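Trainee: Each structure below is given as structure tokens.
Rule-based calculations on the coordinates, nothing more; no lab input. A quick note: this is a predicted structure, and the numbers were derived from the prediction, not measured. Cβ atoms are built from the backbone, for glycine too; each structure is taken alone.
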Structure I
């Protein structure tokens, strides 16, 4: 059973998500919070597997709450709920440990797929907003003074760098396999090796690493 906490200050969205997710046999809604402080407290009490986290909330916003939760409860997965106008915050949310983001108008089927993907250890970068968000990543990364590439970049082969770039563009394993004429199993093996080499947790962190190091 996937235990989910909903954190959003819009009641209509919270109720809609409760209806969509609560109807599934393998999902249980263990609580709701209308600000990041309550979300953190409920994580301590309810111990959810996953939090659907709105970015813009009163008292403590989703970016701050993500950092607090991942610091004290690193096993809890977080999916950020966002609109097209929130891209400046998404960089920080992902950097703080979120496993991906969903647009608030995402279809129910896509929400369910995202929840199960992240619960099973995957990460989610929706292609609809990936380019916009990655542009923000680039702007923020380029502000760094005397920025130097991480020395771990030298551990990567040319093929692995190609795969890093495609992941940063928001492509999934099937899309990468089609573009590079590789089997999905080979792509998965490459990604596993890349994450080990770079000591990264998931493909979301890998996308940020790729942008920050201008791969």
Structure II
């Protein structure tokens, strides 16, 4: 399988394509590729049995497609852990490097890498490393909390500039927070961490998962 096809399967998976239909527009936006190119690739994936198509709804991964997407995703996450823990990369740098490495990782190398890392449970951004099936974890986004609620940051959306922003706020995986205030009319979320308070935009709060 080509690296291009792997990128499509992983993207569809990340957009929820293991359990629901994903439309072409969402895939175009996620990959930054032209609509005709996306349509052409989806046609190939359909012919090869990796996706199924529903008119006006989009594509959904088949069992074969899910299996392949999970394999690619797991390799990506393992490399993120390795790059951060052993090569000194920052958490906003690991994604791009892992994107390259996931496509050249054999099954044998994957097994050795996972064993070397002592079977990590999550990547640096809190995404669970998939073992045998589609994961489902009951996390909420920070914007869903009520004033006075306490929570622990469990996952942060893996976007380079956003990770830099979160890092500048002093937030990380495992941070304990308490919601102090929520400004009205789509305002900011004010949280307490340690002895200080942090003001977070509503848009950012929607990308921070807590449990």
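Trainee: Suppose you compute distance in nm of label points 7 Å out along Cα→Cβ at positions 54 and 198 for every structure in I, II: which one lands on 3.8?
Mentor: Details: I: 3.3; II: 3.8.
That value comes from structure II.
Trainee: With mean count of other Cβ atoms within 10 Å over residues 70-77 as the yardstick, tell me which of I, II scores highest.
Mentor: Working: I: 14.9; II: 22.0.
If we compare mean count of other Cβ atoms within 10 Å over residues 70-77 over I, II, the biggest value is for II.
Trainee: Moving on. I have 4.0 for distance in nm of label points 7 Å out along Cα→Cβ at positions 78 and 158, calculated from one of the structures I, II. Which structure is it?
Mentor: Numbers: I: 4.0; II: 1.4.
It must be structure I, since only it matches.
Trainee: Here helix-only ellipticity at 222 nm (-39500 (n - 2.57) for each DSSP H run of 4 or more, over all residues; to 500) has been calculated and equals -16500, so which of I, II was it run on? The partial results should precede the final answer.
Mentor: Details: I: -16500; II: -13000.
Structure of origin is I.
Trainee: One of I, II was used to compute mean projected area of the Cα convex hull in nm², and the answer was 12.0. Which one was it? Could the numbers behind the result be given before it?
Mentor: Working: I: 12.0; II: 13.1.
Of the options listed, only I reproduces it.
Trainee: Now a separate question. Matching task: 11.9, 32 is the computed value of Rg and Dmax of the Cα atoms in Å, for residues 38-117 alone. Pick the structure from I, II. Spell out each step's value before the answer.
Mentor: Numbers: I: 11.9, 32; II: 15.7, 47.
Label of the source structure: I.
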